[in-house]
Structure P
Amino acid sequence: MPDADVLLFFDAHPGALPLYEAFIQTVQRQTPQVRVQTHKTQISLYGRRLFACVSFLPVRRAANRPRDYITVTFGLPYRVESPRIDAASEPYPHRWTHHVLIARPEEIDGELMGWVREAAAFADRK
């Protein structure tokens, strides 16, 4: 059962809560030391440092955005070239921020989780 802060975060988007639960359970299985902090606009995932977050960032035009979704954001030292990446930017040299919109539980797959694990290792090395 999600805690009260998570429930409040999803209050305006209750249909997206199952996506978050599936994502966070997968992260916790693969990265047991992960710490989760719920903020007003995102849920942050930490190892030694922040490595990913979940939000409702509208990385697609409204017409192309599903009703229920979460946006998973992670940082890597290179730009990922994939049609699954909805947006990427390089705020600092060799620090790429990637945004992936997740609308179905099956999108929480090995490819996405590989990027998230790599982001956790990258953040820990900084």
Structure Q
Amino acid sequence: MPHKFKIAKAKGGQFVAKFVYNAEIMLWSENYASKASAENCVASLKKNAPGAPVVDLTKEETGKGYRFEIAASKDGQTFVRFVAANGEPMVRSETYKSKASARNCIESLKKRAAEAAIEEEA
């Protein structure tokens, strides 16, 4: 399966969770102090992303609970973040020139998260 999660080492002995398609990193988390926290992030994405609603912040939509947000970057492009029920962002994407590309990123995670393999990156 070309879509998978990767748990990777980050700076300072920390860990990051990534959702990748082939070699392209689609979404990544903040750095976590422990590998277990990065694994919990992935477990939550696998459980909550498939049914999560999409909120378009560029249209001033709002939402609660687990959700995808489409947000504007400073340069006028858009990016995606997945937000936990407590309002904290869990993962974010690169910036996209088109909102359609941002929506494609969301659909990839929604459709493939639950079944995506998890790998540890050396």
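From which structure (P, Q) was distance in nm of label points 7 Å out along Cα→Cβ at positions 93 and 109 calculated, if the value obtained is 0.9?
Value 0.9 for distance in nm of label points 7 Å out along Cα→Cβ at positions 93 and 109 corresponds to Q out of P, Q.
If relative contact order in percent (Cα under 8 Å, 6 or more apart) is calculated from each of P, Q, which structure is the one that comes out at 27?
Q
Quick check for you: by FRET efficiency 1/(1 + (r/R0)^6) of positions 37 and 77 (r between Cβ atoms, R0 = 30 Å, to 0.05), which of P, Q is greatest?
Checked P, Q; max of FRET efficiency 1/(1 + (r/R0)^6) of positions 37 and 77 (r between Cβ atoms, R0 = 30 Å, to 0.05) sits with P.
Where a number appears in this text, it was derived from the coordinates with a stated rule and is not lab data. It should be emphasised that the depicted structure is a prediction, and the values quoted were computed from it without experimental measurement. Cβ atoms are built from the backbone, for glycine too; each structure is taken alone.
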